[in-house]
Structure 1
Amino acid sequence: MQDKNKKSQYFRLSNFYTSVFLLVKGQKLIDIERLPNSKRSLFVFLETPNREKLIKDFSFASQNSPEVMVDARQFATAIKTLKDKLYSQDRI
């Protein structure tokens, strides 16, 4: 049962820009997992109470909604950070 609880502490997703948004919004990236026999990866975040709302806001909020407004420089920095980690040998 402890393994189940441990897995629920983390949230995985493959969408790059949603992951960037979560980073900008202060979510903690734990790891990047490469999928076997694939070029795809999963971004692993620490599960938080507001994670689901952040993803819904990113996907469905109206344009110029305050929930999705972020500083462009922070977004660009998060893109660079995530790409660096994605392509690094050491990962996180």
Structure 2
Amino acid sequence: MKKAAAIGVVVFSLAVGLWFGLSSLGAKWPGVDEAVVERFAREANRPPQKPFMDTDRGDLLLFLFLAAGAAGGFAGGYFFRELFPPKASGGSRDA
């Protein structure tokens, strides 16, 4: 029990230290889109275009993740016995 408490204290203190360290930086880190893709697009004289499906507005992106998770959960549940076959016991019964 003491070992688990010590590990918990260490993990908590590392998380708090990391949070304070990252929040004090205050700098915006550019993503791959801004740092790489947009630079190559500008060099190729290709202006940015409006996206086909704008997921930045509202909860559309959350809905898409929900739909994909529901579809994956349904498929995993439907094919559960094929994905995780039951372990064979020592007997010779056919199940």
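Taking distance in nm of label points 7 Å out along Cα→Cβ at positions 13 and 61 as the criterion, the largest value within structures 1, 2 is that of 2. Structures 1, 2 were shown, and helix-only ellipticity at 222 nm (-39500 (n - 2.57) for each DSSP H run of 4 or more, over all residues; to 500) at -18000 was computed from 2. Thinking of 1, 2, which structure, once Rg and Dmax of the Cα atoms in Å is computed, gives back 13.9, 43? Only structure 1 yields this read-out. Among candidates 1, 2, the computation of FRET efficiency 1/(1 + (r/R0)^6) of positions 45 and 77 (r between Cβ atoms, R0 = 35 Å, to 0.05) that gave 0.10 used structure 2. Structures 1, 2 were compared on distance in nm of label points 7 Å out along Cα→Cβ at positions 37 and 53, and the highest value belongs to 1.
None of the figures in this text is laboratory data; all of them are computed from the coordinates on show. If you're wondering where the values come from, they're calculated on a predicted model, not measured in any experiment. Cβ atoms are built from the backbone, for glycine too; each structure is taken alone.
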